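Quick note: the coordinates plus some simple rules give every number you see, no bench work behind them. Because the structure is predicted, anything quoted here is derived from the model rather than measured. Cβ atoms are built from the backbone, for glycine too; each structure is taken alone.
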Structure I
């Protein structure tokens, strides 16, 4: 294949000697091959830029212009191969290089008597997909999640975080909020994951949306461009209301902080502390103390306490709900949380103290499926995060 290997010889400004590197094709950019190398902890890229009449460019820091400054050299030339030679083929060298030359690689002559083989690695790309359900004749409303906004306590205000993993630095993503007519109302600040390159997230504070756009129906979406392919990932549909006792009645909520490796999404959340909530119609409570008892009998047959400890657990029980409500509980909040907090807003609950109570999943969730219905009931047992209800000698 032509120009599969390019020999680069360059001398940085103020250097006395030149450096030679041989570059294999690193990938594709703008549908053409590009090359990259690292020198003195700086990454350099050689690629074809179709803008400005078409030219081959060398940049540092990343692919693309003007997102990254053109470092040194360019020359109008058609792909698939960069132009070969030095001055005047390559110009604008004074900013970084005093000398810059491209040539074909020097062939390596092997006397082993076997055919040459060239190793190339192609990175597989998995594009995000929004699941579209088939219409199988069941008349049911669209699946939307209730969210509440408030500037008061954390258990009165809902947050929704959403994320995406890209393939390279050249890819882009925009986190959007849409109205019920699919018009983009605004975008969110993009956050990076400390331990996962090319992965990004945003957090929707529903109180800010309530103050900016008012109550109503909204959609969260991510518009992306990955390896030249564009699309939109629909994260979910939401019904936003201001927090009040009336609006929160008959609901329960889990709030989680994610800070570990999530293989489902293929993203390392470590040190990111991403926070999100999930509100559903259902019930949370039914505390059982599960008291641990340790007594001792003395010589006079008197029994005395040694240790008493309440190992509280609680039940999370949803109303019959659609998959879009139960799936995040099963595949995100109960399996990926590092910190989990529960709140209940039912009038008939024995205790009104379940307001961001810290817990941890203690038993596997169970699902009860309803005959001839798409709805199901999820039950999960959680326990106190901190075992602090203890008395001992």
Structure II
């Protein structure tokens, strides 16, 4: 039964987006996407459009990271300048941006296809299909968001067996969107000691390039809005809490500091409890590709959650963490936790569809719970890797 289900899942994975795009181009962009539960906007592939419009501003002598009047929505470019140079060199215009956006979508679908092909049970393939075509990934497709390319580059880094390909792929993702530095760090921690030199060296190079562009990074930060709607992350959660509580309470109790302190306390408590827990993970599972995906993509999600506000399409970085959760769901000791995690991922990925019926709060609750889950799991993995290294070190000394 597994093979037919996989084939059907792969067919559905590709056919659904193809039909949506075909209908959207033929019968109207916004009505078609909105019928799929996606809060569409114009122009088509709105996120990616900021880059060719920024190229136009650059040619007029303006700095699109500061002011981008050529953009239809007057948005500044909040990407590294590398994107401007690439689009300028390729001759991409606002009218031809679809030629870049659709390959980004194909790369994302290819990565989810790999997850489905690797599924060990037919139920896993179905869950991966549902999660892969949730509203958040569809939003990324509708926007033509560059996170689809970054997702694919990090996925390539996890899938590659060559350490240089791994590092270069994740370094490229970091230079394109900055936050994948978390993926580089997670990858470096998981590697054997002898292979960390390459990973750490490339991290240093990327950090040096970031330091050189510190003015641009500040402009990107200022150009990235903080929103409680269609967003997740600590700053978005903070905005949602402000909305739910009386304004007088905010001013009288310095609520901002209280929320920040509570979040910091939750992080420390989670790490402490996970580190002291007696959880013992099967070495075979922890060293598996699924565990590597969880560490790299989970670390990326945790980092982006902790440092800011992210549009909901970035929830796609949770999808490669599902194979490990599905594996643990079949182990009696972890079944309840794994089932809860999988359910939370599906809820968070589809909260956008319930935006007017409590979906915004639902996404904040589920994404925060997922942050705690991921943080605890990463702590347990890190604790085990430290224990293995300390155990191996005396053995290496005795063998000399």
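If relative contact order in percent (Cα under 8 Å, 6 or more apart) computes to 11, which of I, II did it come from? For relative contact order in percent (Cα under 8 Å, 6 or more apart), the value 11 is produced by structure I.
Once distance in nm of label points 7 Å out along Cα→Cβ at positions 37 and 301 is calculated for every structure in I, II, which label goes with the largest value? Display every interim value, and only then the final one.
Values: I: 9.4; II: 1.7.
Biggest value here belongs to I.
The value 1.01 for Cα Rg over 2.2 N^0.38 Å was derived from one model only; which of I, II is it? The read-out was computed on structure II.
Determine which structure produced the value 1.8 for distance in nm of label points 7 Å out along Cα→Cβ at positions 189 and 237, calculated from the coordinates; the candidates are I, II. Structure II accounts for this read-out.
Among the shown structures I, II, from which was the value -23500 of helix-only ellipticity at 222 nm (-39500 (n - 2.57) for each DSSP H run of 4 or more, over all residues; to 500) calculated? Don't skip to the end; give the middle numbers.
Values: I: -1000; II: -23500.
It was calculated from structure II.
Quick one: distance in nm of label points 7 Å out along Cα→Cβ at positions 13 and 269 came out at 3.9 when computed from one of I, II, so which one is it? Walk me through the numbers before you get to the answer.
Details: I: 4.7; II: 3.9.
For distance in nm of label points 7 Å out along Cα→Cβ at positions 13 and 269, the value 3.9 is produced by structure II.
If volume of the Cα convex hull per residue in Å³, for residues 61-172 alone is computed to be 335, which of I, II is the source? That value comes from structure I.
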